[in-house]
Structure 1
């Protein structure tokens with residue numbers, strides 16, 4: 001029906017007779033001449049209808065926003081002084097000759113103009129309308145380009161696109177599974193995959209040494225702006241490559257992607273050990289655009305009488321750290337109070353501070369309710385260690401290591417953004433040398449990544465000191481956001497059994513949950529590893545969007561519901577009986 005997309009018309013098309021189809025974005029009547037802005041997925045073209053073509057002019061006068069039309073016309077220059085440099089098609093217009101109304105439309109629930117501010121709940125309820133907005137069309141077209149570039153890169157590097165099952169069984173991967181009851185197997189359930197982890201490892205055992213998949217994954221967990229219950233990941237696995245080779249390949253792919261689609265050279269990807277990232281930045285995904293760092297001061301405070309600081313300073317599991325904010329002395333008391341409330345989200349009981357007004361005056365140049373508890377010498381030692389200058393502010397955290405690290409790490413980001421401290425647009429890095437395990441609240445151990453990650457030591461060393469063991473895992477971070485992560489996997493049955501034993505997983509439980517993988521490791525599993533990139537999060541970053549819901553065609557809300565389809569919904573009693581399920585009402 002069409003000869004060209006609306007948004008593709010340019011000066012080189014002048015003089016051509018063309019056919020356009022699309023939606024009426026806007027209708028304007030200017031002194032007897034009707035202007036229609038016609039929109040399709042590629043953009044908008046201005047079409048002019050003169051009264052000398054009576055039939056088409058009358059039809060043009062009758063159309064309204066979001067009518068679906070087909071038109072024939074002649075591409076011509078816009079009159080002098082009417083060009084629109086803000087539009088790709090702003091140098092031309094179409095003189096309309098014939099017009100067909102393909103379908104009328106009711107008044108949409110909101111206007112599709114870029115400047116219209118509409119609540120997300122309204123937009124998601126009418127997502128089919130929201131997706132017509134040029135901004136949303138552009139994001140989803142960009143998403144398609146990203147996946148095409150990634151597929152092209154992986155295809156060119158010998159990777160095979162192989163699908164893995166969606167209906168599988170529950171495995172311990174760190175989040176809750178979505179369960180699917182089986183009608184045929186009474187009392188049994190499938191699980192939707194949190195990732196294709198086990199199947200892609202089986203593919204390595206099978207000899208498919210380079211695999212990838214644009215995979216749908218599902219996790220029944222609490223949601224945030226950068227999380228969804230179902231999400232898409234670029235899943236990659238390869239055999240006979242070590243971590244340096246895998247990271248190099250992934251880095252090349254992301255660097256090429258940014259260069260091709262954004263014209264951005266990300267440059268080198270520095271590597272930072274996990275311990276350093278947590279110590280200096282309070283996060284395992286540090287945003288290196290912000291020049292603020294956490295500095296430990298426990299040794300200076302262990303012997304003072306002020307127990308708020310001295311207690312955590314002496315506690316092996318405690319931490320006392322400081323965060324210098326250049327120019328922060330200008331912050332008002334209300335702003336400091338707001339930051340105090342903010343760190344409370346992370347469990348901090350308060351937020352002590354010192355305003356450095358004039359270093360040359362010593363303690364007299366410091367403004368703070370806590371200086372008197374520190375003592376003059378200690379206060380100035382802190383100022384010296386942080387190299388604080390006139391006009392700076394020093395925030396303190398004193399509590400358990402976890403609370404202080406997370407609270408000051410989050411505060412570092414918030415202050416850096418609030419005070420416009422970003423030193424560059426893009427800051428990539430690899431975080432490496434993760435611990436194999438971390439302690440749970442009940443004193444047990446859990447895998448920091450997943451139980452199939454290979455450690456950097458022997459089974460004997462791992463068993464003798466599991467909390468000191470490092471893994472062969474790696475995360476790619478960009479602007480404080482984890483783009484993707486992975487690891488070299490365990491390919492040796494003895495090592496896999498040792499890890500499961502340390503995690504307290506019995507032989508029976510291991511065999512029940514993933515015996516098929518353990519069995520496969522007996523039959524010549526090659527050294528292998530891989531990683532997965534969160535596609536939604538990658539697109540969010542590349543398009544400068546605040547939420548992944550803005551780059552997914554039909555997302556769920558933060559409560560994991562879909563306003564468009566009203567999912568999740570109830571099912572009939574007959575369906576429940578067929579599945580042998582009886583609902584228990586919560587009192």
Structure 2
């Protein structure tokens with residue numbers, strides 16, 4: 001071994017020991033003929049001191065620069081009391097250098113490798129191998145490793161088997177576009193990279209493996225957001241002869257144990273909330289329960305008003321009018337800030353953001369301040385104040401439009417108000433969301449699964465056929481601080497029920513056989529009741545480390561356009577290789593400029 005110890009792992013226990021270290025020069029200083037080198041490795045930094053007594057190595061130390069890779073042999077000693085650095089884990093000791101070997105030189109990096117230096121993300125991703133040397137990113141990746149180790153220990157202890165499933169599979173409709181891989185040996189045919197191991201883990205249950213897990217790589221060709229990447233990691237869990245409570249109990253125990261072991265956090269027990277309640281109170285199925293603000297329905301109070309902004313949605317079966325009360329908001333928010341929130345909700349399709357300032361709730365004529373008050377009769381004003389529980393000094397925001405627009409805009413506004421006004425009441429607020437609808441409208445007059453088409457409905461096949469739009473599923477999501485950590489369900493294990501779901505979705509028998517024949521065949525041969533849950537590992541690590549994006553907890557992430565700036569992927573492929581794959585690229589025709597251009 002080239003070293004005996006890690007830099008950051010040294011302590012007073014090694015005083016007077018001769019040790020050998022390897023690492024990168026974090027900083028070099030020359031103080032009156034004595035050279036100080038802060039040497040860094042993955043465990044941290046230690047100060048190495050060279051004095052002129054070791055002439056050859058002292059002169060060599062004088063030549064090193066930042067990010068040189070060196071090997072140092074020396075003696076650990078205590079620092080003088082006046083020089084102890086309380087901000088360093090190794091601040092009580094230093095290494096008196098006796099020998100120094102330069103293992104490799106370094107050019108000047110394109111940016112400083114310290115936590116406090118602001119660097120554009122494009123530069124960070126282009127030089128990701130350097131960015132990864134920064135302490136904050138290394139700490140996150142180390143915690144990520146601790147998290148996966150803890151999860152593996154727990155699941156191993158619960159009798160789950162770590163089983164790999166295929167990466168090259170066939171295209172299946174799971175809600176996003178597949179990444180396709182052309183086959184050289186099967187002309188004109190393609191593999192697909194898995195969006196999840198869903199069907200294979202169900203087949204493992206049919207095979208009798210009983211309890212399965214996998215830290216699985218998954219791929220989705222979709223537009224990116226802060227919490228999405230084209231390739232990501234799932235903690236995938238499936239078990240047989242279980243019901244919803246069994247899966248929820250096992251995974252809740254796992255997550256709560258994980259937080260205690262890794263962060264020493266006692267995560268509270270998870271309450272349960274139905275999908276309907278979550279959307280009604282918070283406008284979203286992943287509520288951030290740290291924020292006390294809620295959406296309050298007032299549609300029934302405004303059906304008779306002449307103000308069309310309110311009367312339209314009030315009399316529309318697909319409309320919603322909801323209010324969000326901000327306690328003490330009159331003093332907290334200026335008109336300029338209100339205008340900024342109006343612009344903010346426009347991102348979600350809202351045409352505006354009505355509000356009322358409650359100066360005197362008992363004076364319905366003059367005690368309410370708002371451009372819309374004049375359009376509301378006193379009866380409506382009184383009803384709104386009572387419904388939301390308004391007090392003097394409160395500010396009430398309103399959303400009035402199609403239900404989807406109101407839910408999305410006010411849900412986002414609620415979170416933004418919570419953050420801007422420092423209304424967050426706790427550090428961690430987990431919740432189970434249950435009783436999801438089986439389907440949702442696809443915008444084309446049909447239905448699409450809210451989760452996936454293999455989720456078991458909570459009703460009979462006959463009831464499902466009769467009223468699929470009203471059917472609930474046996475599905476559950478674990479939500480933490482407004483982020484979905486994982487989602488799961490009890491699966492369909494009966495072939496007739498699975499075919500019924502396909503029929504409701506408009507998937508005919510021929511398409512069923514073509515895409516899912518292997519699954520339907522498997523369900524004929526004694527498929528046990530089974531279910532599971534998949535956690536997004538990247539999201540989990542992002543929350544536990546306090547990172548702003550999953551890109552900050554992935555070693556080599558992609559950009560917003562699903563590219564890699566470091567390797568310049570995706571890249572062009574030679575004509576010879578394309579010919580082997582029987583692929584010909586089609587050039588896009590250039591559009592001729594019109595006369596009006």
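The numbers here are math on the coordinates, done by the rules we state, and not lab data. This one's a predicted model, so the numbers in the text were calculated from it and none came from an experiment. Cβ atoms are built from the backbone, for glycine too; each structure is taken alone.
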message: Using mean projected area of the Cα convex hull in nm² for the comparison, can you identify which of 1, 2 gives the largest number?
response: 2
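1, 2: which one has distance in nm of label points 7 Å out along Cα→Cβ at positions 145 and 529, as calculated, at 4.3?
Structure of origin is 2.
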